[in-house]
Structure 1
Amino acid sequence: MSIVLTMGACVVAGIVVRALCRWPRACWLAAFVSVVLIGALLIFAPAASLSFFGRALALDVATRAFLLALFFATSALALLAPLASARPHASPTNALTDAHGAFFLLAFAPFIAAVTLDSFPLAVFAWAMGLGVLMLSARPQSEGRVGGTAQFLLLMVLASASLLLANRFLEVYPLTPENLDLVRAAAIFLALGFGVLLALAPLHFWLGPLADEWSPLGVAFLVGVAQAVGVWVLWQQMNAALWLTLRSPLLSALLVGGGLTALVGALLALAERRDARALAYLAMVPLGLVGVGMGTGAPLPLAGALVALVSRAWSVALIAGGMHFARHHPARHGQLVSAGALLVGGLALVGLGPFAGFVAYDAIARAVSASHPALFVVLVAAHALALVTIVRRAWRIISAPVESDSRAERVALVAGVGVVIFVSAMLIGAGIFPQMFEAMVKR
């Protein structure tokens, strides 16, 4: 029952935060109380499974650890959203920016269902539902033409249909194990469905147009939290059908797609000047590394991929927070906080120590360097380019013209600093004590 209660709390919290979006201080306070209560429900929820229309909602130790890690990133983004302005306002644009946290909390409810359900089709349906809720926070840039959000909604339907077709092939194959065409078809539709929704190259074409209609915080939630849920669902399916990875080219596709995704993301981010697009492309670099780690098929790189997935969520939350403050708090203190958050998040994103991704990246790099040295070189080059992009953007923030700030804006800045310090401490603490991920990777 606690799982359903947690999802209900996410829905109620989202509604309350959305109702208070025109009053930033009340909105921030409601978001803070909401994330504390939901976090407590996740921590103390019993592990007993719950029946849901003949299927089980199970919150085992690994699933709880994964959800908590993603909820930390969600909480940071939900608390940063109302800090765009410290005063009451009537502008629909600013109100929608402050309301981003409401959509994050609303979308997290079906994501909980996607991770805890023991049915792949229902998990895909819940994941797609969460993505659909998240699309409500988009802001179309032009009237009379199809934007990035509409394109993504169409692709989401096609990808969901591909995943359901793949599930059907997986169900039929054990009845006729001599028919290897079913295995190949299942691998193709799995790669197509997850490749589109996870923006794996060359299926990343929707990422830029969609980012143009979102703030950096919305992009961070999509790539850091929503896509992490999709990777978890894929990992669960790979565990449930081990024969799929042995008899199909799925692992090879993950290796090639992962290396290509990391390189393409780094090149696109290096040439991009728009904040939301740059963040989306930067997030492709660690996603490619996660794909490579899963594609090796070895236990240690796979564990590293799951840890890198969590580190990616926290890192993009920090980078988005830095971009958010640079846009809405252009005073000197705001610039310093923005550049600091951007640098810390960027260093963690590329896997440098002492952040959480260092141990995970090291485990994957050791395995890849021994078996696929060319792929290892590609990954190193991609992360080096991503680091250059981060440093350039941080310098651009510091060298921007300075504006004056008000007392109310300084109060909002202090709240934002608290969130940035919390996420940074999580990244550094997890890097120094990587055993905190032990419950998640030992499943």
Structure 2
Amino acid sequence: MGRTREVALTAKGICDAQRIELYPGPDLEHAATRSAEAADALARLMPPNARFSVQAPALRDLLNVNWADWWPGSSVVTGTERVSGETMRIRFRGRLRAVDFIARHILGTDEFEHIPEAGAGHADVLVVDHPVLERLLPRARTAMAVPAWLRQSSALGAEWSETLRAFPASLRKEVSRLLRREPYIAQIDAAERAKQDYYENLYVPYLTRRFGSSAVLRSRRAFDREARGGVLLELRLGAELLGGAILRRDANGGLAIVNSALPVGKARAGQSDLLDYFSFLTAQLLGCKFVDFGVSRPHLDDGVLRYKAKWRSRISPVGGLDKLIRIVPLRASAATLGFLGRNGFIERHGERFIVRRLYADRLSDRAERMRLGSLAARVGVDAVILAPPNALVMSDDLSALPSHVELRQTRPDAEPVAAFLALE
């Protein structure tokens, strides 16, 4: 049966020191039943948090914003574009919050350098990440509209068995195997001291080590605000801490994984899978409708986006002040065409999430189209739009398109960049 330890109850409610343990065994089918004793205690520890669900993302951003960071800056990155082998220059204007992420996927390599603007020469691509600048620069308004972040969430069934069946069979099997192999402990802790220890000893070191200069760290003040009313889920093996996640229940029926982190230098297979599994179990015990995985970067090859998709998550817009990143192809150089031919940035067009890809002088083979269709379906993209020259498209290509892949043929005389931007 589920193991529940109620350390102290007072006339005012539950003491900070209260901890709750979930069933940690391999019998996934009956995990909710075996954790039933924890359900009431969880409900007391985690009442719906209306404070965050009623605030628009923009208002939350206003609470946390560093206004000194809003003065527009500029930067230039140069490197060798992967397909063409040509030198490419990317000019950034705005808040410069995602320079390394964008540069890596435009160039197709991690090898690039930041150079002085003076003498940088003509840029191949302009990137704008400022809500004012993107309205003032005419070219930015017609360019690629890439959300700065995408939210991922997974629906829960009315019963645990329904939720469990929605997971891929291979994932269920792996989680059960991990729990059978070791005597893990899954523990909910609402104490403020536990959350502070998590911030200092797990969250900051983990994000800094994993993402380096690209890490987007919440300040202590912002973290405290977001963790208030939430709890810490800890995964342990004996006395060893293997990972943690801040969970918060909101008033619209969701359980949010506000953030999660693993100990630096203590990698163990399956740590992240187990943290997410126990987050789902917690959500089910609370009667939640969905699990909110938080935000990921908008690119088909983003590792975090792909990882969260394994839980059959779906993507949605985030909103807030950092709404869009505008990517503007400035000229049809060999480097620009190389980038557009393997582009994986996810854009929002109306109600659809799409990826546009331009083939200047070839048509992708069937195996590549099948791979793209499968990947798009898995991460929740509505369509990957491929644009080859019409002379290269055969009737068989049009009749054998996989799901989530669309073809838009271009004319031989079409200007490549204009043809790309016209794709919808």
Structure 3
Amino acid sequence: MSVRTILAVAAVNAALLFSASSANAGWSAPQRLAMGEPSSVALATDARGDAAVVASRCSHRSCEGVYVTVRLASGKLATHRLSARGVPAAVIIGQGEVTVAWTVASRNALALPGGFSPETLRAAYAPLAGPWTSAQTIGGWTATSYPPPGFQPHLAAGLNGDVLLAWDDYTSPVDGPAIAWRAWGHRFSPARPLARPPEARSLRSGAPNGFGPIPAFDAGGSAYVSSPCDGIVFSAPRQSHRFGRPVLVAPPARLPFEPLPGLGFNLSLGGAGQGLASWVRGACSFDAAAGNAPGPVFASTLHAGKFGPPLALTSPAVQAGNSTAIASAVGNGVISWLPLTSPPSAFSAQISLEGVPGSIEQVTGQLLPVAIDGAGDQLLARSGLPWAGSPAIQSQGLVMRPASGGPDQPAPSSSGWFATAAPRGHGAALAWTGGPHSGLTLSVWRP
């Protein structure tokens, strides 16, 4: 689930680096990772309590290569260098294997028309406690100068150990959003286009700067691919590696079926064929000076594999910059957003499985769900500015709320740099920087 993973950038006071106690029972004692001052961190965990962190190890002079640290449920750590050059993109744990993807800039390649920068996408995998395979070149990675959040390559793991990698590759022969599959114990298959030729041409013209495909699996094993800036979703049934025709979940404000950008589209998946999507009817921008165009907040429920009609959660006059959808195991859930007002005020609304929104509540200063694991345990952060739906989250509190009930369990760091929840079963992990020593610190949550 894409919304089960949240980014955060914040400094952490040394006093926050304390061992697990009754106040934060469930969180493991923080462990310092041998990664120096890291950059471009990605994090994954599973229901056993294993975790994997991939990052570039940096000093005050430069960043050096791509490193991965695997933490076993026992607490044992092992760090491995995957590449002497590159930028980490994604990591996933599935069926006892860790898969990492990263990009490497071409040393002498010329920029492509439209401001694209050609790079190479590579991947490697290993058992949790075994040797790593050699790096595999998957395809081309088309980077843009100022991509919106979420436009890096992404990984997702299915029930049977299959791993899906999705990215933008606007070079021949793919020329559009690309996917590659890896079976348990095997390397990735050759890259192929996500969309069929007619849809691929439409995506290419409607999203010339990239689609930013994000893969995910529901609890039944069906695969979905969505985009953070386009309201289009592809899906493939369980045990099938073929995606069907795209579904327009979030129609834009102007043309009826033109894949024009929206803003902050995110899909949270629950049970088989169940989930919840939210978005802002605005526009993503690839221009750092212009910025994104905000707009009103919409939602759609996924029930029995079909998306319901768009639900307007705010009036057209509301100008929100982002939204977060959190689906429960049966598909209902909560959507939160932050209008661009002064003073800032966060809002949320419950959504039923039938797609009926509840009353809108102002929740500024309260705990909001920002991620959920496969068993229903919620990771919550106290709303602020920027807040939990933003790539620049700086929350004033971060806790786990067990699905079984009982008190919230505060994380060892109130402001994490990166947090994630296990896609199946109980589990979460948090990584952060700060404290008396440089480097990255990790803590894993289990009930």
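Every read-out reported here was derived from the displayed coordinates using simple, explicitly stated rules and does not represent laboratory data. These figures come from a predicted structure and were not determined experimentally. Cβ atoms are built from the backbone, for glycine too; each structure is taken alone.
Among 1, 2, 3, considering only volume of the Cα convex hull per residue in Å³, for residues 118-229 alone, which has the greatest calculated value? The maximum falls on structure 2. Taking FRET efficiency 1/(1 + (r/R0)^6) of positions 102 and 286 (r between Cβ atoms, R0 = 30 Å, to 0.05) as the criterion, the highest value among 1, 2, 3 goes to 3. Source structure of the calculated read-out (Cα extents along the principal axes in Å, for residues 206-341 alone, 57, 24, 21) within 1, 2, 3: 1.
Quick check: -8500 is what I get for helix-only ellipticity at 222 nm (-39500 (n - 2.57) for each DSSP H run of 4 or more, over all residues; to 500), calculated from one of 1, 2, 3. Which structure matches? Going through each structure in turn, the value belongs to 2.
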